[in-house]
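Nothing in this text is a laboratory measurement; each read-out follows from the coordinates by a stated rule. The structure displayed is predicted, hence computed values, not measured ones. Cβ atoms are built from the backbone, for glycine too; each structure is taken alone.
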Structure P
Amino acid sequence: MEFREPGWWQHGVIYQIYPLTFADSNGDGLGDLQGIIRRLDYLNDGNPNSKSSLGVDAIWLSPIYQSPMVDNGYDVSDYYDICPTFGCLDDFKQLVSEAHGRNIKIILDLVVNHTSNQHSWFIESSRSRDNPKEDWYLWLDPAPGGGEPNNWIAYFGGPGWTFNEDRQQYYYHTFNANQPDLNWRHPEVRKAVYDMMRFWLDLGVDGFRLDASSTYSKDELFRDNPIKFEATDRKDYNNQYHLYNKNLPENHYIIQEMRAVLEEYDERVLIGETFIDSRLYDSIIFHGVDNNELHLPLTFEFAFSPWYPGYIQREIEKKELMTPPEAWPAYFFDNHDLPRHLSRWIDCSLCIDSEAIAKAAATLLLTVRGTPILYYGEEIGMVNHEDIPPEMAKDKVVIGNIDGEVIPSRDGTRTPMQWDDSPQAGFSFGQDVQPYLPVNDNFKTLNVAAQSQDQDSIWHFYRQLIQVHRQNEALHRGSWRSLIHYPYEHLAYLRQTNQQTVLVLINFSEEKELTTNDPIPYDDWQVLLSNRRQTGDKLKSPQRLQGFEISILAALD
């Protein structure tokens with residue numbers, strides 16, 4: 001299947017920024033919008049052939065709205081303003097203007113499953129049972145015998161209900177108690193959210209990434225979720241079948257209405273996190289029956305794959321089979337909630353060279369059929385910081401959680417971007433101030449400045465790969481077909497349009513014979529990019545792969 005007339009979000013590369021730890025412009029140790037503005041040329045300087053710019057097409061910003069920052073911005077207290085941590089609304093307008101001047105689109109995180117409990121909507125709703133917003137959130141009386149109204153569990157563990165003294169009722173929260181869920185059945189709630197979306201779109205925002213977009217709608221009768229067979233811990237979110245508090249049919253109508261808002265504007269994109277524990281089918285149906293919901297549903301199976309060719313190919317094939325016609329997939333390895341992929345994969349690879357794994361992973365991400373989403377620092381091979389002292393931890397929603405249960409902190413994947421070997425990795429532009437989270441100890445050797453001077457570095461490989469992706473039609477709009485039915489130690493697949501055929505080879509092991517079930521369709525090829533061959537070289541169909549070889553080849557007529 002060949003997709004026709006792709007929008008910018010189908011052939012572009014999206015780069016996620018965690019604003020708190022990307023770049024600090026004023027030396028307070030906190031990342032901010034002016035810091036991002038100062039680093040825009042690094043992301044894309046407007047020159048498609050630049051050798052000093054990464055060349056991404058869009059940046060997705062984790063939340064920057066007004067917030068008490070209990071969950072690092074995913075608890076919004078005012079959707080119409082910027083949190084002073086990051087700057088002000090004028091800073092944001094400057095960011096949009098300067099980014100657009102460099103051909104960079106801006107995507108905002110939209111957190112509307114819930115608000116902060118400090119949002120004016122919730123403050124008013126919680127005062128009494130008789131006020132204009134009394135049913136803007138999910139309120140229920142205690143159970144007949146007292147206690148929570150039903151058995152719904154919060155994602156981080158423990159009851160999903162918190163008691164409010166003023167109303168003498170419980171309110172529901174999918175996540176933390178300070179993040180009460182909105183009542184999406186209420187038409188005024190929906191109108192308020194859609195009006196807010198238009199506010200940002202009018203400012204020039206190019207799209208939204210919806211946080212937890214499969215959890216908006218809840219069962220109207222608030223029925224108990226079934227408990228999984230032999231579940232021992234009833235406070236564990238994963239021990240329930242979440243039939244009544246996520247993925248309800250009504251959720252699709254909400255997404256359709258959001259999509260309709262974006263359709264009022266030209267070339268805007270709607271991306272959705274279809275929730276970490278959703279199955280691929282649950283996620284895929286969020287394209288919509290008529291492709292009228294999410295442009296790009298974010299599914300997690302690919303990100304959770306082990307570093308094993310057969311498993312990875314299986315996930316690609318599943319997505320190929322299940323993505324509806326005229327819809328488009330998206331792929332990512334890392335984000336602000338997941339351990340970085342090199343930290344996950346180095347222990348399960350035949351290769352002990354993290355640089356080789358990083359280049360192979362980059363090739364995979366930027367040559368499958370779908371929109372690639374990078375996470376800041378991925379392009380230099382950043383890994384998790386595993387030794388953050390407890391007194392410096394910031395992931396408050398999982399620190400000291402239910403009954404002392406230890407839940408892995410997400411701080412290790414959110415540490416400061418490693419720009420150079422100056423104090424604090426150049427995060428505060430050379431100022432030696434304590435950043436929001438400690439910098440990984442490897443920053444002296446693993447940083448942008450060092451890698452930009454090394455033509456064989458991970459950074460240069462990413463830069464070249466993004467250019468190859470942009471310049472070759474088959475890689476951003478062609479079909480995908482594997483030449484190996486059950487891969488064991490290497491992948492070999494084709495990306496094809498009527499005008500171009502590209503062959504992608506990724507060897508996960510030492511030197512070996514290239515074995516394919518289906519024949520390689522052409523005899524003559526030219527190297528577009530490789531870690532073992534010279535760019536531009538012409539060769540016959542490869543018979544052997546060099547150790548951990550990565551080669552992207554274009555067929556010659």
Structure Q
Amino acid sequence: MDLSTLRHSCSHIMAQAVKDIWPEIKVAIGPSIDDGFYYDFDKKEPFAPEDLDKIESRMREIIKSNLPFQREEVSKHEAVDFFSRRGETYKLELLNEISDEKVSLYKTGDGFVDLCRGPHVAATGAIKAFKLLSIAGAYWHGIETNPMLQRIYGTAFDNEADLKKYLDFIEEAKKRDHRKLGKELELFDIYHDEAGAGLVFYHPKGAVLKNILETYEKQEHLRRGYVMVSTPHVLKGELWKTSGHAGYYRENMYYLEIDGQEYAVKPMNCPGHILIYQSKTRSYRDLPLRMFELGTVYRHEKSGVLHGLLRVRSFTQDDAHIFCLPEQVKAEIKGVVDFVFDTMSLFGFKDLKIEISTRPKKSIGTDEDWQRATSALKESLDEKNLPYEINEGDGAFYGPKIDIKLKDAIGRYWQCATIQCDFALPQNFDLKYVGSDGKNYTPVMLHRVIFGSLERFIGTLIEHYAGNFPLWLSPEQVVIIPLKSELEDYARKVEGLLKEKNIRVSIDLSSETLNKKIRNAEIAKVPYCLVCGGREASAETVSVRSKKNGDLGVMKIDDFVAKVVEEVEKKA
């Protein structure tokens with residue numbers, strides 16, 4: 001059976017159960033989604049967690065009754081009259097958005113009728129395994145000025161075994177939730193009330209992790225022939241009109257007035273890089289010119305879609321723009337793909353999925369240029385024998401793109417790298433280079449990121465490793481525990497030897513017991529814990545505990561330092 005139909009039918013059964021229990025509630029919409037379904041309700045009092053058990057119980061009764069899903073086609077006028085009498089204002093709004101003269105209604109039982117295109121299962125008894133999962137708020141139509149509704153999420157499967165497997169997966173995902181671990185591991189926080197939603201504050205350990213990524217990026221980009229640039233956070237509004245962002249992306253931008261002129265906080269780095277390109281005459285010999293910037297950008301995301309580090313309003317992109325000759329395009333695309341695969345392998349992601357997103361409805365540029373750009377992306381992947389899927393209509397407004405997604409430790413895919421092929425912006429800005437014949441030509445522009453958003457990639461890393469980072473990535477690599485306060489000097493000596501080798505180390509001088517200190521190090525997911533007693537101090541040794549392998553026994557300080565340095569260098 002088609003799971004989408006099964007889940008959509010289950011959402012209707014849930015709505016029927018809710019109306020049976022609370023007849024005064026108004027119902028909104030209830031689609032199937034990836035891995036489940038939801039339904040939105042207008043209820044004066046919030047649903048309580050225990051209400052889910054009550055709703056599930058009523059759903060089981062409806063399923064046991066094996067009520068048929070009865071479809072009836074009526075005129076739009078009849079449907080308006082029907083839902084008006086029932087006071088279902090959200091259904092009336094939906095009807096107002098439908099241009100068809102006829103609409104379909106689905107009825108189950110004695111009185112529950114829903115406006116729906118369908119299809120549905122034949123009868124409620126077809127639902128064999130389901131579970132209600134959570135309650136959340138959701139603005140009607142996703143618009144913040146609309147009423148806030150209550151959304152109940154659930155899932156359904158063909159059988160109990162598949163449902164149990166999915167629920168186990170959900171529990172594992174909860175344990176790995178980067179928002180939960182980010183707080184527990186003191187990596188980051190988002191102060192919604194004090195500073196605003198979607199704005200990330202990195203605590204010391206989180207800042208260390210971010211710096212590890214940034215340092216890798218700078219070194220690797222320079223090694224691969226990129227030049228580093230840095231551009232302002234605020235640029236004139238006219239610049240964004242020329243780029244097309246003002247026309248196609250304005251609702252996601254922050255605008256302000258300075259000296260009577262309109263400015264915008266940058267949502268992207270490309271116009272700044274274009275200005276640098278324009279700063280002098282470019283020759284064909286200068287190309288490809290690869291500009292790289294760790295640029296912080298700002299986007300006005302709706303509050304309902306903000307999600308930890310994965311969807312924020314301010315983030316840092318590892319952004320680069322490659323200005324190249326038309327005949328260089330494929331080689332540059334393939335070079336970026338290699339860069340992505342090398343990087344993701346280093347960070348522990350071996351399974352990648354590739355999509356090509358084509359021209360959206362709202363776009364700029366000619367059909368010919370879009371065809372050339374799309375062909376360049378496809379041919380580059382074909383020549384590398386890399387499989388890909390086509391994602392119709394999801395390209396950037398200025399060009400098609402390759403999206404590369406990572407598969408994490410529990411099988412979820414995460415968006416990271418993007419490569420966009422752009423003929424339009426170079427034309428909008430009248431970019432030129434002098435060819436070998438002395439004439440002016442327009443370069444092709446590739447927009448690309450490797451991590452994408454550093455914030456999103458850090459969130460991905462946290463969930464992939466469940467916070468148990470490999471030694472080279474761990475913000476805190478070693479914690480030293482002296483058994484007595486008089487052993488602090490020895491602990492400082494060990495700390496100094498480790499710091500000389502750039503090992504990130506701390507000393508626990510708290511008054512807690514030894515067992516509690518070791519437990520705290522384990523909770524903080526520190527890879528190595530060194531216990532220093534009187535015997536260790538006399539022999540210049542340390543007692544080593546590994547989070548991964550347990551008690552490793554006593555080691556000479558120099559031997560432990562060498563072991564840790566080797567492990568870090570291997571990036572195991």
Structure R
Amino acid sequence: MNNQDSMILRHSAAHLLAHAISELYPTTKPTIGPATPTGFFYDFLPTTNFVLKDLPLIEQRMHEIADKNYAIIGGQVPKEQAYALYKNNEFKTELIDGIQGDTVGIYHQGNFFDLCKGGHVGSLGQIKYFKLTGISGSYWRADRNGIALQRISGVVFSTQEEMDHYFAELEQAKKSDHRYLGQHLDLFSFHEESPGSVFFHDNGTKIFNTLVAYSRYMQKDDYQEIRTPILNNESLYKISGHYDNYREHAYITTVEQTHYWVRPMNCPSCVLLFANKPRSYRELPLRISEYGLCHRFELSGVLHGLFRVRSFTQDDAHIFCSIEQLTDEAVKVLRLAMTMYEKFGFKKIHWAVSTRPEKYIGALEMWNTATQILKDALEQLNCPYIVQEGEGAFYGPKIEIKIEDRMSREWQCGTLQVDFNMPERFDLSYIQSDQQRTRPVMLHRAIYGSIERFFGILLEHYKGHFPFWLAPVQAIILTITDAQKDYAYDLAKKLEKYSMIRVKVNSSSDPISGQIKEAQLLAIPWMLILGKKEVDQNVVTIRYIDGKQEFNITHEQLIERANEANKF
């Protein structure tokens with residue numbers, strides 16, 4: 001089945017879902033129900049909220065209706081007729097209001113009618129292989145200030161074999177899902193008390209901190225690092241322009257009759273520090289980094305593990321420079337990004353230049369200059385790129401850096417943005433050699449993007465088997481019998497002192513085979529095995545995660561190898 005036929009089948013299944021709901025829950029109001037690239041959904045306003053145990057009943061009614069094999073028939077009807085049909089459904093009448101012309105599309109199957117442009121299978125009997133997959137929250141017109149709805153989602157296929165294959169792959173994919181791995185490896189959790197925010201456990205925090213440490217190491221000679229407040233007066237974002245463009249995503253609180261924003265982005269705070277004192281051309285380029293915690297409201301229905309959250313940490317940097325330095329600075333950022341991504345095994349990188357959007361601030365000439373500089377930087381490094389027309393930020397064009405993981409999935413992580421506007425809005429300046437005040441140019445830069453999201457990408461990229469330098473527990477000491485336990489703890493202290501690796505001792509009395517199995521399940525790279533011989537000779541046996549072993553490794557050799565493997 002080609003893609004167009006698949007979309008038609010999914011669209012028809014969405015109508016079938018709404019048909020079943022209309023029979024089972026006649027007071028529930030249907031709103032919209034499109035096909036999606038992977039399935040279908042329909043949004044409803046129920047009188048009583050749906051719960052997961054309702055799905056089998058709804059699915060059964062869908063099958064019963066499909067078995068009647070109603071033909072799907074429709075076409076254009078006068079608007080007056082459509083208004084009469086939906087006089088008790090304000091959602092449908094609002095949709096009709098927005099349709100130009102005197103007619104609208106109405107399709108029906110049996111006694112069920114729906115507002116629709118068309119594109120259906122011939123009859124309901126062709127919809128046989130489907131399953132409802134979930135219930136989530138949504139909002140009418142995706143407006144969080146609008147009416148809260150419930151979304152029922154599903155998938156549909158042309159054959160039973162296709163459906164069986166889909167769910168078999170889905171079951172396999174669950175084992176690589178970062179949410180499953182995060183729980184299995186005791187890395188992080190989520191709690192209803194703080195929806196959309198990550199609770200990192202000890203193991204997860206070790207990985208998070210290592211990601212930050214690696215980033216610091218890579219920019220240690222070139223960047224200053226700052227820390228700024230997460231609560232700022234609303235006036236800051238009015239000056240920056242974010243008030244008009246991001247207000248709907250901000251968390252806002254009121255203290256002493258003054259509005260404060262919980263920081264949704266780091267750049268305005270960094271600008272304040274630049275403006276804190278007079279600047280000289282001798283300081284430029286001035287590169288300032290911050291691992292800043294940001295908060296943005298996302299609809300509950302789109303929250304997804306580490307990939308879509310409401311609080312996240314950006315590895316932000318802002319570079320203040322002259323326009324003459326701009327191309328060189330852009331090239332340095334792109335080189336840094338390529339080096340860092342390669343460290344994680346991302347060898348395929350895709351580049352895109354996003355140009356001026358419909359809603360923007362600043363002069364057109366500035367936009368054209370900034371866009372050309374980004375293209376020049378990519379061409380200087382022989383990086384092939386595509387142009388994404390109209391997808392830049394409201395304040396400037398950007399390069400989007402997309403990495404390809406081991407499963408050939410593409411992830412947009414890094415960004416590099418040229419900004420002439422914020423220096424103008426905050427009246428930034430520096431003193432040139434001729435003592436004249438001049439406006440700097442600002443580069444916004446992130447490589448991980450959201451550290452939380454990058455963490456999730458890595459977790460699925462490695463399938464939980466982090467490389468030695470990044471693993472939360474890099475080595476675990478296993479003993480043949482309890483007689484070697486004291487020696488094992490002494491060795492752990494020695495390793496921690498001289499190699500700084502993250503090492504643990506298995507304190508159980510389980511057989512060595514059970515200890516090895518547990519370490520493999522926890523994806524620990526090195527298993528250091530101690531028996532009577534190893535203790536007597538002051539050596540260890542190293543068993544690697546892939547099953548390979550090395551014998552009679554002295555403590556000195558072990559420390560040397562650990563230090564080498566732990567290097568950035």
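Among candidates P, Q, R, the computation of distance in nm of label points 7 Å out along Cα→Cβ at positions 112 and 488 that gave 6.1 used structure R. The greatest value of distance in nm of label points 7 Å out along Cα→Cβ at positions 152 and 536 among structures P, Q, R is that of R.
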